[in-house]
Structure I
Amino acid sequence: MLALAALALCACQPGVMDPQGPIGDGEKLIFLDALAVMLVVGVPVMAATLGFAWWFRSSNPRARRLPNWTYSGRVELVVWAIPLLVVMFLGGLTWVSAHQLDPARPLPGKPLDVEVVSLDWKWLFIYPDQGIASVNRLVIPVGVPVRFQLTSGSVMTAFFIPQLGSMIYVMNGMVTPLNLRADRAGAYYGEASHFSGDGFADMHFTTHAVAPAAFAAWVGAVRAAGPVLDAPTYEALSRQSLKVAPYTYRAVQPDLFAKIALQQLPPGPGPPPSARPP
């Protein structure tokens, strides 16, 4: 059974246990610390369960049985002290880590600004300082903090790059900050991790972490060709579509993201009326 399980995992994409940035590293450490604490409790409990079952078996005459036993202060102390210490430790670990890994907490260094819009069923990435945009492909320079501003042009969903960390929800009419960084070059899988309709299964993208010079070359290539993303183009883009191949826009209307977030542009249609609950 273990061999079959290992074989099934061979096809899995690298995820949270293969972090490629400081936020992912921190989240992996939290997971391992919490796992260690729970194993410190769980393994002795399982061993004691087997030990008690063996020692107090009916065929063991040396086992001392106390059928009229009702209370022991020492047993009560152990029974309550161990869970209390575990909860206190895990609570403190969560408290400290939640502040250290706050999605809105800036990372050191000059950031790259990226505005993210979730649509049905695709991702729009706007680079305000570069004046370009990309659909279903995120390109970032290695070692440079990325300051995301996220919103939804349709229904609520969640933005997640497992190897970089911090899954976070995005909603229409709301802007959510997120700070990430890729420390190693590579292509990292990104996805919508919250069900959002028929095309949810194909609503994913690739994050390409490249050298700063390669990022600058990509920006130059994008500016050289492609359509312009303005309000009418955005309204056409927001219509539902499935399995959208990545493409880019050579220029972007400067205030487009603000208009989407402030709902000055109409949201996407969302699920069809027949799919909505009464």
Structure II
Amino acid sequence: MEYEQIAFEVKDGVATITLNRPERLNAFTGRMGLEWGDALARCDEDDDVRAVVITGAGKAFCAGADLSRGKDAFAGPNEARRERPKPERAPLQPWQVRKPVVAAINGHAIGVGLTFPLQCDVRFVAEDAKLAFAFVRRGVIPELGSHVILPRVIGLSRAADLLLSGRAITGREAAEMGLASRALPAAEVLPAALAWARDVAVYTAPASVALSKRLLWEGLADSVPAVMRKEEASFAWISRQPDAVEGVVSFVEKRPPRWQLRPSRDLPATLAAATGPARGGDAAE
């Protein structure tokens, strides 16, 4: 689809999705949500994309819902759909993508501007950025799974503090409580995120990353024994694949690895890292 409110590019195995309404501090609209969902689906389908970075244009990451729309600021699915074109592919959220997704929170992140990157695997944040789950101060509630994700990330009491008060914290505070992996000067956030993503693109096995990510996110709701059973099955399969040999041989020979498995086609249906209907081939053992 043609993107109007995001920018999208792929370079050296890393896709960069930029929320691109800087004149509105990248305030969220239904159109933007559809566009980023489509871009994430493109990244999931393309095996040449090894990692994804999401950032914002200008001085903010995302100022939350576009409140200039008045009563339509929190339009429901039917109302929001009227302003959006029909997608070419089923949109995905960051946690559903079979590659690492990094949020480069380069500036203020409010409301959906914070619950959206909460679905990413890693978050780098500007140390002076203002962050807030401000929903309860606007008469609504946090969404995008934040009531289950945030307590797992920072603990129940801290999650309650942020979700139930809607108060603002700085990026530095976010890193201290574990909400972000690292707090940096604003100008260093995107370069650091891209460097992390490029390291993944060069050195990690894509199928291994896809399986590990799936286990991480399913582990939010699973018990320890359930996760261990899934780990055992996944390890038994992946250890018999050519990438397990290549990982050792390339390390011993001190050369870049040449991975063979492709997440879009080679993961067995029972282990596939996508949600919904199984994606991936039958993958013979």
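Read-outs: derived from the displayed coordinates by stated rules, not from any lab. Please read all numbers here as calculations on a predicted model, not as lab measurements. Cβ atoms are built from the backbone, for glycine too; each structure is taken alone.
Compare mean count of other Cβ atoms within 10 Å over residues 30-37 across structures I, II and report the one with the greatest value. Before the final figure, lay out the partial values.
Values: I: 13.1; II: 21.4.
Comparing I, II, the top value of mean count of other Cβ atoms within 10 Å over residues 30-37 belongs to II.
One of I, II was used to compute distance in nm of label points 7 Å out along Cα→Cβ at positions 46 and 254, and the result was 6.2. Which label is that? If you can, show how the numbers build up before the last one.
Working: I: 6.2; II: 3.5.
The read-out was computed on structure I.
Work out which structure the value 0.15 belongs to, where FRET efficiency 1/(1 + (r/R0)^6) of positions 110 and 198 (r between Cβ atoms, R0 = 30 Å, to 0.05) was derived from one of I, II. Write down the numbers at each step before the final one.
On the way: I: 0.15; II: 0.55.
This figure was derived from I.
Work out the source of 5, 13, 25, 33, 17, 6, 1 here, i.e. which of I, II gives that when P(r) over Cα pairs in 5 Å bins from 0, in percent, for residues 126-165 alone is computed. Before the final figure, lay out each step's value.
Details: I: 5, 13, 25, 33, 17, 6, 1; II: 6, 23, 29, 24, 17, 2.
So the calculation was done on I.
Could you figure out which one of I, II the value 58 for percent of Cα pairs over 23 Å apart, for residues 38-181 alone was computed from?
Details: I: 58; II: 37.
The correct label is I.
For which of the structures I, II does the calculation of relative contact order in percent (Cα under 8 Å, 6 or more apart) return 16?
Working: I: 21; II: 16.
It traces back to II.
Ranked by Cα Rg over 2.2 N^0.38 Å, which of I, II sits at the highest value? Working shown, then result.
Working: I: 1.37; II: 1.02.
The maximum falls on structure I.
Could you tell me which structure in I, II was used to calculate distance in nm of label points 7 Å out along Cα→Cβ at positions 86 and 222 as 3.7?
Numbers: I: 4.8; II: 3.7.
Here the read-out was taken from II.
Where is mean count of other Cβ atoms within 10 Å over residues 102-109 largest, in which of I, II? Walk me through the numbers on the way to the answer.
Working: I: 11.6; II: 28.5.
Checked I, II; max of mean count of other Cβ atoms within 10 Å over residues 102-109 sits with II.
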